[in-house]
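Down below are the structures I want you to see.
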Structure P
Amino acid sequence: MSEFLLKSLDAEAERILSKYDQKKAATLPLLHLAQDKVGYVTPEVEAWVSKWTEIPVVHVREVVMFYSMYHKKPAGRHHIRFCTTTTCALLGGDKILNHLKKKIGIDNGGVSADGKFSLEEAECLCACEMAPMMQVGDEYHGDLTEKKVDEIIDVISRSPQAAEKS
């Protein structure tokens, strides 16, 4: 199935590659493009990126394993990355993370039963000035409290886009 989806991205892959002097420089944008379409990075996605960048598939896999922004399994429609680095932890992040886990009913690496949420504990999201913080899709939410987490999750749960991937 993902091979058919990937074929539909060929024109966009050509456009992305045209921006770079070296094909391998397009590895990250191609992985993002494919993940957005397929939902996560499958072996077919890795092979597709390898074909376009002309780098061995094992090197594509190394990139996927290195960066936490690539999903190796299906994620929820709203993927939450919660920062667990020192600054966030010192400012109460551990307590807030535990509250979030109870609120959405999943642990690190889990996907909620309804497929709405997935959770990933991230080593650093590079936003210490907002600590404690989390990322939902492409949006950063900082200066978190348990109440603020409840509000964010409740808004997402009620939104018309709740059925769409963030």
Structure Q
Amino acid sequence: MSRGKRIPKRIIAPEPKYKSVMVAKFINMVMKDGKKTIAQKAVYGALDILAEKKNGDSLKLFEQVLDAIKPSVEVRSKRVGGANYQVPMPVSNERQNTLAFRWLISAALARKGQTMMDKLAAEMLDALEGVGGAMKKKEDVHRMAEANKAFAHFARR
């Protein structure tokens, strides 16, 4: 049903400090106006604060934070016979990561009166404890999917 040819996915190089593609993608999403070094400082600083507070490996802790935030189901709008239904559907791995990044960043930005480094670190710590803006967003998405379970049979059309 798509028009034209598929655009190939870009290959993102791993970032220098942790050699992780995941962290590189996160840095790219934090980045504003192409200022990558500023985004790197904020992310690396937040990961250092996280490792310091939780006494662990910052990369493993970052993965734990993402696992805590990733949604397993979401609702997608589907038109069936003139009516739009919110149909719960499973989320692909790629999209799980993207949504987790997006929610983490927007929750951090919503916090007031600190540097981005501190906001990100605080949001990550909250996510590990199961609270905070990003976790609330995940719970809302799961609640929506649960509420619309009756329309799940439309997903297979």
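Bear in mind that the values in this text are calculations on the coordinates, not laboratory data. Keep in mind that what you see is a predicted model, and the values were worked out from it rather than measured. Cβ atoms are built from the backbone, for glycine too; each structure is taken alone.
Summary of values
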quantity: Comparison of P, Q by Rg/Rh (Cα atoms, Kirkwood Rh), for residues 80-127 alone - largest value held by; calculated: Q
quantity: Ranking P, Q by relative contact order in percent (Cα under 8 Å, 6 or more apart), the structure that comes out highest; calculated: Q
quantity: When mean projected area of the Cα convex hull in nm², for residues 8-47 alone is computed for each of P, Q, the largest belongs to; calculated: Q
quantity: At a computed -18000 (helix-only ellipticity at 222 nm (-39500 (n - 2.57) for each DSSP H run of 4 or more, over all residues; to 500)), which of P, Q; calculated: Q
quantity: Among P, Q, which structure scores highest (criterion: distance in nm of label points 7 Å out along Cα→Cβ at positions 72 and 88); calculated: P
